[in-house]
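Asker: Listed next: structures, encoded as structure tokens.
What follows draws every value from the coordinates through simple rules; no lab data is involved. Note that the structure is predicted; figures quoted are calculated from it, not measured. Cβ atoms are built from the backbone, for glycine too; each structure is taken alone.
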Structure 1
Amino acid sequence: MAELTLKKIVKQYNPGQPKAVDKLNLEIRDGEFIALLGPSGCGKSTTLRMVAGLESVTDGEIIIGGKVVNHVHPKDRGVGLAFENYALYPPLKIRDNLAFNLKARRTKESDIHKRVAEISKYLHIEDLLDLKPAALSSGQKQRVNIARALIRRPAVLLLDEPLSHLDAALRVQMRTEIKRLHAEQCLTTVIVTHDQLEAMALTDRIAVLNDGKLQQFDTPLTVFNHPANEFVAGFLGEPPMNIFTVEPDNNRRLVIPGTEFALPMTSNIEQLLGKRSKIKLGIRPWGVRVNQSSSNGLLGTVSVIEDLGDETRAGVRYGELLLISSIPTTDRYKPGSRVQLTFNDEDLNLFDIETGARLQSNNGSSAPA
């Protein structure tokens with residue numbers, strides 16, 4: 001195991017073009033499991049490939065176990081990489097796929113046999129050793145892919161979207177397997193994913209990237225409940241946070257001009273607002289309450305209902321806004337129903353309209369007090 005540190009990492013493919021990775025700083029603790037999370041093109045896979053040595057670093061330092069490895073050959077960095085597309089050698093049997101890197105390092109034949117037996121048993125692929133990749137299912141190929149990365153006994157394990165080609169049931173199964181592997185092996189592990197559920201379920205901390213820049217690096221619950229900015233708030237969450245623009249009026253309220261929406265401004269909100277004439281307000285779907293009995297809510301119209309089995313989502317149209325609410329499965333509404341909307345103050349987040357940064361007081365709170 002080893003600590004992994006990225007110091008002001010930059011990757012720029014051509015001068016004058018936008019940077020694929022822009023001054024990325026990360027300190028990953030020994031034995032920690034972290035996710036690089038973000039939309040396509042955000043720089044997460046490029047970062048992983050730079051750590052693995054498959055991409056050169058334009059600027060900055062990659063440090064593994066206290067050693068700068070920018071110019072160290074990939075095979076000598078002490079990393080294991082499980083590829084997104086498995087990258088198994090079709091002509092070779094699975095046992096030879098597993099042994100390939102060990103043979104290239106001139107490991108003793110007896111040690112190779114021992115380690116192949118150990119890792120195949122550990123990942124439950126003993127009965128696949130004499131088959132070729134074409135005979136395997138996607139889930140089996142992914143197990144072999146991870147086994148091949150682990151057989152080198154790496155200091156750092158890198159997983160490049162390992163579950164993206166699996167169906168829903170297999171993804172859940174492999175998530176459990178990866179979680180078990182990390183708990184038992186305690187390897188410093190980095191997974192690249194665009195699946196927020198995957199990142200939340202597996203990791204100790206999540207690094208959210210956008211346009212090559214780090215947006216937030218914290219525990220899953222902190223990133224989810226206290227997003228650093230509007231991008232993180234909108235990206236993390238299914239369905240995403242409702243975000244809309246409000247402004248203060250002369251009656252110490254935050255309003256949506258031309259509507260009846262009015263949120264009383266507490267002293268905390270006034271402090272966060274400062275001299276701003278507009279801000280953005282964000283609230284998770286479960287903070288938007290829908291009912292037909294309230295007399296002090298906002299009158300909206302149900303636009304769409306999604307029954308998902310374990311929850312129901314209602315899209316309610318209020319003026320030009322479409323607000324998404326998570327409602328009890330026992331509630332029954334139809335498109336066109338007139339309903340009242342109320343908001344749970346504790347679920348409110350405020351964002352600067354220009355920078356997108358979450359507004360928070362010294363104690364980290366951004367909700368009304």
Structure 2
Amino acid sequence: MKVRKGLFGFIAIIQSVLFLAHFFLYQTWTFSVAGHASRDHWAQLILGFLSVSFVAASVLAFRYTNSILRAFYRAAAVWLGLLTFLVVAAAGSWIILAISRLAGLDVNFHRMVEVLFSAAVVVGLYGVVNASWTRITRTTVKLANLPEVWRGRKAALISDVHLGHVRNGSFLRRMVAKILKEDPDLIFIAGDLFDGTAIDAGQATEPLQQLTAPHGVYFVAGNHEQFGDDSKYLRAVAKAGVRVLSNEKVEVEGLQIVGVPYRNATQDGHLASVLRGVRLDRERASILLIHAPDHPATAEAAGVSLQLSGHTHLGQFIPWSWMARRMYRQFVYGLSRIGKMQIFTSSGAGTWGPPLRLGSNPEIVVLQFE
């Protein structure tokens with residue numbers, strides 16, 4: 001009961017913010033410096049519908065899936081992304097108006113709003129295109145005590161695919177083809193393969209049956225798999241032939257691979273306990289596959305050589321990317337180091353919410369070990 005009340009409260013807060021954002025857009029669009037603001041009833045109706053579209057689509061998407069709902073959800077998600085840029089443009093309009101008045105300048109406010117809103121839409125649409133262009137990011141990782149047989153070998157890392165109402169099996173099929181083209185020796189899937197919305201998990205993961213590597217394909221659950229019962233997702237992944245790691249260690253030709261699902265890694269104490277239980281050999285190289293780069297110091301203290309994560313999306317687009325950088329600092333993206341441990345955080349292959357990327361790129365990571 002408490003969980004349900006908390007969910008309703010969260011939805012109410014998000015919807016209130018969206019109402020205010022749309023009201024701000026409307027006031028900016030209809031404002032007149034001369035004091036004769038027009039009232040466009042059609043604009044009111046359209047913005048009123050748009051203000052509830054994403055919350056309505058999201059609530060429906062968690063219970064149902066069909067072609068009409070998927071189209072509605074995609075449209076609402078794209079609008080949510082455009083809304084961010086439009087709000088920034090509206091705020092910029094008022095700032096420019098204030099500065100011009102202080103400077104004694106006369107500006108055509110409505111013309112300025114038209115220009116800034118048009119620019120915001122163009123930038124947002126570029127973000128939609130950019131989000132569908134998956135890059136291959138290559139990096140070399142030097143690990144101490146790396147077994148000789150692993151020198152020069154490659155591993156592919158993919159995270160945050162978010163299969164659901166925006167991305168589906170055809171998107172995953174393209175990602176599988178891109179990974180196989182790189183001919184990796186190992187493949188890691190670092191969580192959030194699913195979005196958490198209603199989906200036929202078995203059908204969506206069928207492309208994973210083609211995803212093979214000489215030394216295995218490994219998966220750990222992310223927060224989106226573990227919103228509730230994650231069993232249907234884990235069964236689908238395992239049925240496709242991927243090894244699901246849950247608080248365990250496997251050894252592949254002397255290389256230690258550990259996988260910890262999101263739910264067991266959200267607190268320092270839980271993660272430290274799991275890592276003690278797997279009994280890492282500190283004298284040999286090890287890789288920790290974990291969805292979020294939340295507690296790298298804990299992993300480093302346990303003797304992990306390399307941590308592979310996703311989750312941050314690098315904020316997906318400005319201004320959220322700035323917030324992601326403040327939250328995760330040097331671990332928000334790319335290869336970094338803490339003590340003796342290195343950590344690579346991927347920006348992910350898919351998107352959550354708005355299918356936009358600006359200031360971050362969707363990627364598949366190819367790591368070469370030295």
Structure 3
Amino acid sequence: MRLLILSLTLLISTLGIAQPVRDSMPVRGLCIGAPGPDDVQTFADFIDDELARLGVNTLVLRVDFNFEYQSHPELRDDNYLSQDDVDLLKSVCAQHGIEIIPQINLLGHQSWHSKVTKLLEVYPQFDETPGVIMPDEYEWPNDDGLYCKSYCPLHPEVHEIVLALVDEIMDAFDATAFHAGMDEVFYIGDNKCPRCSGRDKAELFAGEVTKIRNHLAQSDRTLWIWGDRLIDGRTTGIGLWEASMNNTHRAIDMIPKDVVICDWHYERAEPTAAYFATKGFRVITCPWRRSSVALEQLEDWKRFQENANPVLAQNNLGMMQTIWSGASGFMEQFENAKEENNDNNLTGSVLCFKALFEAMNEE
């Protein structure tokens with residue numbers, strides 16, 4: 001369907017017919033934390049009243065362990081969504097043609113600040129770096145190079161568990177695509193890991209991506225991941241956060257081309273979407289909190305579509321705003337944004353979202 005939309009878009013462009021960007025962009029996305037059970041109805045109303053009006057057609061929901069998993073109930077977080085909650089979100093999104101893509105962070109992001117996430121809390125044997133002790137008070141930088149923990153991709157039992165969660169959340173949402181996260185993986189191939197020590201970090205990363213992709217492909221489902229680990233941070237000058245400094249970037253030539261890349265850049269409009277497209281991947285550009293960066297990225301997308309051949313143009317799917325606060329906080333800020341002269345009290349991500357989607361709706 002998205003390829004058909006893009007083909008029609010290219011035809012319209014050739015004929016010189018003016019149209020809003022929202023009518024020509026296959027993916028107009030929002031990535032946000034799934035609401036808690038107390039906020040599900042409010043979030044459903046927000047989808048109905050605001051997201052649909054603005055033209056959002058893709059919703060990546062970061063669910064992680066906030067669901068009533070039946071396969072591994074020991075991995076439920078305290079404030080989890082029920083199937084009834086999920087059904088409500090599915091229903092309102094279906095009314096507006098919005099695709100829901102659930103996310104569980106796999107490989108990296110298995111801790112945050114001073115606390116491990118549920119997977120390593122329950123199954124500490126999966127920890128890639130068990131010798132790195134979680135601090136009482138987290139600071140960056142630190143002597144251990146600890147940002148977030150990773151699970152060991154070569155542990156013989158880890159995939160039986162995490163892929164069961166993937167299957168369950170995909171069935172719960174009736175989803176055809178899954179977002180595995182996989183950004184900011186600093187711990188991989190640790191030299192003290194009995195399984196990973198001495199292994200090529202790019203091969204380890206590619207192996208994990210491919211394993212998840214192949215599992216999803218058995219059910220005709222598609223894998224989405226963040227793209228930072230596939231960019232050479234040294235050669236490009238992009239650096240530690242938005243690109244890789246531990247040599248995982250070579251995995252870009254080792255993973256299947258049907259993986260969808262979410263290419264996030266927050267401080268500058270780095271032109272790496274073109275890099276992923278020319279490598280044969282479908283790519284989505286992802287801003288966060290700087291409206292000027294998001295609008296420049298939007299202009300880059302339009303220029304790419306105008307100048308690229310049809311094959312490359314079909315790989316450049318669109319844009320997705322990322323929100324790293326909870327759904328309730330974002331909705332509250334969004335409502336505040338409607339008040340006149342209230343911009344000074346708003347977070348950058350809200351203003352960025354509003355600016356980006358308003359620009360998409362202009363002819």
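Asker: Quick one: Cα extents along the principal axes in Å came out at 80, 45, 35 when computed from one of 1, 2, 3, so which one is it?
Answerer: 1
Asker: Tell me which structure, out of 1, 2, 3, gives 12.1 once mean count of other Cβ atoms within 10 Å over residues 107-114 is calculated. Walk me through the intermediate numbers first.
Answerer: Numbers: 1: 12.1; 2: 14.9; 3: 19.5.
Here the read-out was taken from 1.
Asker: One of 1, 2, 3 was used to calculate helix-only ellipticity at 222 nm (-39500 (n - 2.57) for each DSSP H run of 4 or more, over all residues; to 500), giving -7500; which? Mind dumping the intermediate values first?
Answerer: Details: 1: -7500; 2: -14500; 3: -10500.
The structure behind it is 1.
Asker: Here is a follow-up. Quick check on the output: 22.9 is mean count of other Cβ atoms within 10 Å over residues 139-146, derived from one of 1, 2, 3. Which one produced it?
Answerer: Numbers: 1: 22.9; 2: 14.2; 3: 11.0.
The read-out was computed on structure 1.
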